[in-house]
Every structure is written in C-alpha cells, then in structure tokens.
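These are the structures, in structure tokens.
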Structure I
Amino acid sequence: MFEKGELVYYGTAGVCKITDICTSPFGGNDGRMYYVLAPNDFDNGTLIYAPTEGGNVLLRAVITQEEAENLLASIPTLAPLNVTNEKHRREEYRNTLKEGTPFALAVLIKTIYLRRAALVNTKKRLSENDTEFDKMARRALLGELSASLGITGAEAEARFDKALDK
C-alpha cells in the first residue's frame, strides 16, 4: 500500500501525488478504501479516486532515478514494435499504452518516431492514430522521467529525444 504524499503512476493520467487515503467517496455499500490522486500535470484541482485494492487501472510506484537513467541509456537499443498487419496497429498501440511500463512506453514512442522518419522521405504525413498515441505515451513517460530525475518536462523531453537520435 502506498502512503500519503507519495508519487505514483496511474494509468493514462501519468504521475500523480497521493493527497489522501479515505473511505469510499461514492457512498452506498462500497466499503473499500481509496487513494485521492492529484495528477502532476493538471493545475485545475482535478482529483482521481482510485481503490487501494483491486482497481482495474494500473497503479504502480514511479521509477527510481537509477531506473530512469538506465531507460534513457537503453533507448538506442530498444527494438520497435513489429506490427505486421496495419489493421491491428491501433490495437497494438493501445495494448502497449495500457501495459504502462516505462520500457513499453519508450518502445511505443520509438516505433512512432521511426515511422515518422521513414515517411519524411516519401513526403507523407504521420497518421492521426500515430500522432495521438505518440502524444499520450510521451505525456505519460516524460512526466515520469521528469518526476524521477527531478527535472522539468522540457528537460526530460530533450534528454529522451537526444537518446532517440542516437
């Protein structure tokens, strides 16, 4: 169980701070305990209530500084996703995003990065599907790298993009 004040990774919301742990805010017969999560990249008072046990959305500890450094160092050697059937590309992306591990997110971003680079020569544009999944994966991963390394989101993006270009 996590403690109040800890940073956690929660599904597509990315890095969140646990602001409280409380009984069900939904009333009724729900006897579960809930984490009250404040997403790091929202300043508008958004709160998420996530069950402390048995939730359907991925809730895990944020990676350590050492794990973040190792991830950045491994980006040049990560193999991109091998999607053989274009009709299944969206599903592959969705499953990878849902997995939510930093390495899975990095692989997804690298896959889309390489697709974009290949399309430059053909003067075609990246699909809206690719663009949307790239945006979601980057938001989640760069937020986590930023929190783990104690740097800004822009600095995390610059370090990640530099590793991609190697």
Structure II
Amino acid sequence: MANFKELLPKINSFVFDIDGVLSDGSILVTEKGEQLRTMSTRDGMAITMALKKGYNIAIISGGNSQSVVHRFNYLGITDVFLGVSDKIKVLHQYFSDKNITAENVLYMGDDIPDYYPMKECGVATCPKNAVIEIKEIADYISDKDGGHGCVRDIVEQVMRCNGDWFVPEN
C-alpha cells in the first residue's frame, strides 16, 4: 500500500456520506417530524473551494431528509443522492456519468453502509469517530470527528497536495 499522501495527487473527486461525516450523526426531530442536522461551516468552505477549482463532489446517503439538500445546493453541490439502499450501484453510476475512474475518487464514510463503497475508491477515509470496521479499511483517519471538520481536513489535504489550496497574495 502506498503512503496516503502519495495517493492524493490522483484525486479529482470526493464522495461523502452525510450522517457521521458531514454531520455529527445526531438528529433533532421536530414535533412535525422534520429531521434537523448541524454541519460545519468550515467543511462547507472547503467544499466550496474544491468546487471552484473543478473537483467533483457527490453526496451519497441512505438517509432521505430533504432539508439537507438546501445546504448542499447552497454550497454548489448538485450530485446529491438520498435514500440510497445500494451505494455501490449509485457510486458506479456516478463514475460513469462523470467519466471518472475509481482511483481518482476519495470516499469518506463512517459506518457499515460505507464499507464496500470505500473499498471501491482510490482513497478511503473516515472521521476519527467512525466505527472500527471502517477504520480498519481506511487509508486515512482524520483527527476530527464527523460534523466537526473531518471533511475540511481531507479536502484541504488533497487541494494542498495538488497546489489548489488558498494562497494569499502579497
């Protein structure tokens, strides 16, 4: 297995789970049954920067809460797949639709439904608080928990490695 950092120059696409990755996995249920999540604005900033540099970003989740779609649309993410029971099938269709290969994709997941999709991608990553089965197959485990900067951590690393991260003008 190559060193994790050696894999990053090939990455041009990110795939993220929602609960436990972009959110901390907690769900606040309102009296009307709406399921609310909190997400990190720093994760959002990194996603916005990656999209502006031409990286592909997809969200694949078994959850089906439409409220998150507003957040992702605000960030500029158009490839949002919710209520997915077969993440592998959706992942392969995404590869085909975007004309990308698995080795160019970094997947970040945190729990059992992400196990096989992570194994299908060039780089498998997870938050610090992912379940043990996911940590065992991850090429990289962020030092940040889900919903608390793990997405920023990995997006920033890839973009820095590729010379795409913010550089202040003097």
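Any read-out appearing in this document is the output of simple, stated calculations on the displayed coordinates, not a laboratory observation. Note that the coordinates shown come from a computational prediction; the quantities given were computed from them, not determined experimentally. Cβ atoms are built from the backbone, for glycine too; each structure is taken alone.
Relative contact order in percent (Cα under 8 Å, 6 or more apart) computed as 29: which structure among I, II? Walk me through the numbers before you get to the answer.
Working: I: 22; II: 29.
Checking each candidate, the match is II.
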Among the shown structures I, II, from which was the value 16.5 of mean count of other Cβ atoms within 10 Å over residues 97-104 calculated?
I
Going by Kirkwood radius over Cα pairs in Å, which of structures I, II comes out largest?
I
Out of I, II, which structure matches -10000 when helix-only ellipticity at 222 nm (-39500 (n - 2.57) for each DSSP H run of 4 or more, over all residues; to 500) is calculated?
II
To which of I, II does the computed value 0.65 (FRET efficiency 1/(1 + (r/R0)^6) of positions 105 and 129 (r between Cβ atoms, R0 = 25 Å, to 0.05)) belong?
II
